[in-house]
Structure I
């Protein structure tokens, strides 16, 4: 990450992670605003422009907040360090006696107790000797690079001291209704809890939980590829015939309970973890268990379409009749 602090206390955060709608842009702005102690309106995030933004891998494995967030935090801390250095030179104290608060700096142990950081940016003059220090129209630049500690391979005993950088946990409870005449499954109530570390933006985390639940319910209940028997190619290639989840699959908002169970991650930015894929994991078994409690069947394949569920219900009833 690269962070630029300008003389008017406006900030540019340059990153190359993807924004797929999960709120990475907002989170990076929040991290920068917190470190620099500035209103979030002062932060502009520039992303994914290979001409000016630094290298990054990709947005996957719930890594964006953890890796890119740490890089942004490190870059902002470097900006603060440079501002402390400049303010210390201006006042004549060691930089450890400077505390940066947004667009001002507090000075300890001096008759000058506070200075405006904008006054540190000097006009460049062809008549001045050296032109050292901060220059107007040239930002203070901080660079941040973050790479987590390496993971360790399994030993001959099948154990490892560090399998992954951190772990996600999620749990779900789902109440469903099953139409025994059609095989249709309807979600009535959902409660889902996630360990996200210390959430930087709790409301967006709730949105991630709700989106993850419906995404998972979609591939459990209705998403599936159909193949052309002659060519072997996928037959339902468009959104008109590939049934992704929509709002009709979701329970009423009042019956959708998203809960955050924070366990701060020591090396995460402000204790945060990434969170996304883990939400989808408990949904399928919760729906399957609800289905068993409702009508006594256990499907062993996805998607659990209404046609397949109806066939299993009929099969179960036929076995019950023959057993009498």
Structure II
């Protein structure tokens, strides 16, 4: 009799939990949703999240707030979301590369993206551009390479931390062109670009969105696009491949994720609203006006797409022997 009583209690608990979950999902969202950006404001991870936030808010019927929590190559903000309550109210917008590489670069970092997060979707992709300060005295990629070789390892380049796109592209450039340079980490695109503008840094691979206005104003020089094709917003700047350097056609994409354990009904509602936004012409136009493009992947295809992207980034990390700075 006690055995049956115990089974009945377990059954009732299961039913109660199921009903509570269904009721929660039905009411969700009943308050504001926060998108955490683990990099500084004004960079690509930030502006893409802000372009997404307004139409997503309209679809969900609640405010969508963007909160910047930069530091340690994006690990601080990501870890904070991982530890948050998995109720669909706290999300993280970050790069595919960072999610793939940080667990490898930071063994003590207790985050496994495939297990600790539920993917909502892919948001955008955009190219990076090799930029220098006019004070550096170079006007072409060849001149930069010659200067770097003459400096014998003293030239500096700005990154957002180990494993971020400027760091990876900077290392690829050194490997391809045969010179050494010193990486200097910043908390995001905006402070890194300020260092280039101020002549404190030799060069950087910055995203095209934040760099293009400064290039057009003559405050910095764009030497090469790190993408298969030229950019529509800076058509006069050649690609690295056009200038004889291959292997820079890496896709720098971004994802939106929720903590693992978010109720499936909530995730379904979130993904449905998300897909409606990213497939809209208005969203595409907003991205394209800043040099980015929508990265459209169906919800059912997300795991396979991310797995393929992760494998590519891990291959690059292995080829470059990427390691986190140890202090």
Structure III
């Protein structure tokens, strides 16, 4: 964020950092030490480490399952030349999208940006590719890390749609019903009625060729089985019961309100458009998004839930002082989603 009268200078500084960074060996080695400390910090905090585990579990065999922060062995082995070569290959104008939000003249901004890109720019030609994710598992994925913790931490994940799939708006409504805010089904059942957890919520993530619905919580060790069983029950409800019109309306209004409040800030609006330009086949306007949310029906929710909420899409990551004798019981709970 910069004052509008400083836009030209701000763009100059930002693009200079991006296009012509100085990678000094002393700074590089210092930052490696910082990242190694971050890796240790994440591992020491189960509520952070659990997210690395669910990625590893859900996307097993795919680069998506690798921890973004890296691993000690790879970080320690890196040299400045590795970073420089990677940067020169991929951080090039052909791979960039520049988006701005706020009060400014569009044509002036474009001219301001263009003058910083030399026509003879000699960056690399790194093609952005990824390894496709297998659409279906043969059964649920399960990863248990046994630790002497005071609480059991879990993330339950379900493979869903890619970012361009039309049913992602149906899943967004399911997500709203299931795990957004204090009035969502997970909170009402598992916290308010059962008193099993302090907090439990869901999230959705859409990628180029896949996506996921994630549910996370921490629970007393002796209550982990019951909390997981109740979570599976809430998922299965969407497959068996029609959502009432009043609950559906409330869920839609919740999504629309959060969306509109979110893009009020110029930086949020710029990021929203940038993500669409990067990943989506079509850039939608806010009114188009609202219309697609309003179009979701009770029947759509039943159809999508019946398609997605099956054990072949399910993954569970768990950090707990878990006992091996309970594994069979846990497996039976996961199978109940079918």
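Points to keep in mind about this one:
- Entry that produces 41, 21, 16 once semi-axes √(5λ) of the Cα gyration tensor in Å is calculated, selected from I, II, III: II
- Top of I, II, III by distance in nm of label points 7 Å out along Cα→Cβ at positions 57 and 81, largest first: III
We did not get these values from a lab; they are worked out from the coordinates using the rules stated. Computed from a prediction, not measured in an experiment: that's the story for all the values here. Cβ atoms are built from the backbone, for glycine too; each structure is taken alone.
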